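Pasting the structures in now, so scroll down.
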Structure 1
Amino acid sequence: MDIVQILALVIPAAIYFAAPLILTALGGLFSERSGVVNIGLEGLMVIGAFTGIVMTLTLEGAGLGEASTWIALLIAVLVGAVFSLFHAVASISFRADQIVSGVALNFLAVGLCVFLVRLLYNKGQTDSIRNRIIWFDIPVLSDIPIIGPILFSKMYATSFLAIGLAFITYFVVYYTPFGLRLRSVGEHPMAADTMGINVIKMRYIGVMLSGAFAGLGGAVFAVTFSGNFSGTTILGQGFMALAALIFGKWHPLGAMGAALFFGLAQALSITGQQIPLFANVPSVFLLIAPYVLTILALAGFVGRADAPKAIGEPYVKGSR
């Protein structure tokens with residue numbers, strides 16, 4: 001196996017695994033740029049994965065075929081945004097500890113979804129969907145020598161969606177009035193308030209956007225990778241997305257790059273046995289590699305990442 005064949009095996013898989021992480025990290029960015037810590041990304045992904053699978057199954061039963069998966073993704077966005085209100089109300093309106101609120105959201109999501117799965121399907125997991133999102137080769141571009149098989153073969157529409165949304169988020173956060181307001185309430189909420197910006201409203205919007213993106217990320221993972229839902233469908237991906245956000249220094253493109261790095265680690269854990277260099281490495285080491293690299297990345301870079309200055313601080317109007 002030559003280097004081109006190895007890259008053609010690993011790179012598309014890395015982008016595939018990175019897509020849910022990119023989407024969820026972008027969600028975390030909206031929340032934390034507004035000044036609200038969101039440890040609950042894992043739970044929001046769980047809700048998104050559950051909604052994506054259950055709604056796909058329901059719409060398939062109604063005869064919508066391939067369209068059912070894409071409609072389910074849109075519904076997962078809405079459900080994720082609504083579910084994030086638990087965290088928003090607790091941490092913004094009631095000024096509860098944002099870490100505790102996020103952790104509670106994670107437990108609530110898993111417990112609720114496992115209960116609903118047993119209630120609806122009388123077993124520990126849902127049925128499998130028939131219409132997964134599958135890979136395709138991009139016409140013409142996939143035939144380009146060397147780079148065609150690496151960058152334009154075995155690609156998923158959801159991967160292009162995630163990368164496109166990363167660039168759109170970058171533009172929105174840094175080049176629009178909305179983005180300026182969002183960043184201002186996360187850096188200096190009192191100054192933003194004196195300029196007429198509704199801090200509470202902006203923070204609610206930030207948290208709800210985090211729910212929408214994380215819900216989409218969980219649904220994308222479920223309908224492209226797992227194909228069904230159980231209590232262990234989402235197992236650490238939300239925390240990896242949070243790590244990608246911190247590793248990427250709360251920047252949309254930085255978070256995307258970090259998510260691609262973690263996606264590469266996940267891809268190697270799956271495809272490593274097919275690569276001569278890793279053929280003799282025990283599979284358990286490859287399986288734990290993404291999580292070990294996540295810890296190492298944070299240990300090495302979190303100290304140099306500048307978080308929004310008012311992150312984690314409840315805002316009381318008129319306070320200093």
Structure 2
Amino acid sequence: MTALKIALDWTPNTNHTGFFVAQQLGFYRQLGLEVEISHPGDDNYAITPAKKLELGQVDLAVAPSESVISFNTKSAPFAVKAIAALLQEDLSAIVTLNSSNISRPQMLDGKIYASYKARYEDHIVKQMIINDGGKGNLQIIYPEKLGIWSTLLAGKADATWVFMNWEGEEARQKGILLNAFRLADYGIPYGYSPVIMASEEKIATHGEVYRKFLQGTRQGFLYAQDHPEESVAILTPFLTDYDRTNLNLLECQRATAPFYGTANTWGKMQPHRVQSFLEWLHNTGLEPQATQLFSKFSNELLD
């Protein structure tokens with residue numbers, strides 16, 4: 001058996017169901033892999049998944065596309081690639097409480113945004129406001145990452161960035177009305193989130209192992225798509241106490257599963273979509289090197 005460790009981008013949720021299904025149903029073991037799954041709840045997000053990858057603490061990491069870009073362009077670059085996308089569409093949005101009467105991005109001028117402190121995040125949100133006719137004058141706060149959603153619900157922030165199939169589902173299930181601003185609706189051709197990242201060095205030396213990992217992972221996600229009740233039962237023990245108490249997981253699973261893709265599309269990143277986001281980052285000046293990074297998003301291990 002070959003041992004692999006993967007660090008998730010968040011505490012376990014329906015974006016990750018396929019990993020746990022593949023682990024618990026033996027799909028990885030059938031391919032000669034023993035996969036250990038860690039997540040930010042283990043250390044209260046003290047170290048990001050991408051940083052754990054750089055430090056050699058894990059073999060793979062789950063993160064947004066921006067992490068691939070930022071780690072390749074920081075002052076001491078770490079050569080990483082995105083090797084698969086978990087969702088075929090962007091299910092994230094900037095949200096406000098409907099009760100705040102902030103019904104469009106331009107109305108966020110002067111308001112409080114709870115940020116995850118990702119490298120491009122604050123600039124992306126400000127640009128959304130500008131694209132909607134505002135000035136982009138946000139007040140930005142940086143709460144503990146795992147508590148950001150609660151910050152919005154408690155009225156300590158006016159807006160934050162969430163997944164509509166998770167926090168958005170919790171709000172819907174509780175009757176909490178949200179205003180959701182999707183980036184694509186405001187001129188921002190956002191990339192894939194989350195993606196699975198690996199170091200280029202490890203891909204070169206362990207490419208076949210990673211290919212098998214993606215095969216097992218695809219099997220897990222497609223199984224979860226076809227067997228929602230069983231998959232929810234598998235995922236539930238790994239949830240936080242809060243999530244087990246506050247969400248109807250089956251409804252979340254059904255809201256997410258259609259976006260895993262198909263046997264032919266799971267994990268694959270459309271080149272035009274990657275290129276559009278890289279060009280946008282370059283053209284806005286957020287990342288001058290962005291257009292040089294197209295090769296850092298690869299479907300090569302999915303064939």
Structure from which -22000 was derived, helix-only ellipticity at 222 nm (-39500 (n - 2.57) for each DSSP H run of 4 or more, over all residues; to 500), options 1, 2:
1
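Identify which of structures 1, 2 gives the largest calculated value of Rg/Rh (Cα atoms, Kirkwood Rh).
The structure with the largest value is 1.
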Any idea which of 1, 2 comes out highest on relative contact order in percent (Cα under 8 Å, 6 or more apart)?
1
To which of 1, 2 does the computed value 136 (volume of the Cα convex hull per residue in Å³, for residues 48-231 alone) belong?
2
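Read-outs throughout are calculated quantities, based only on the coordinates presented, and are distinct from any laboratory measurement. Please read all numbers here as calculations on a predicted model, not as lab measurements.
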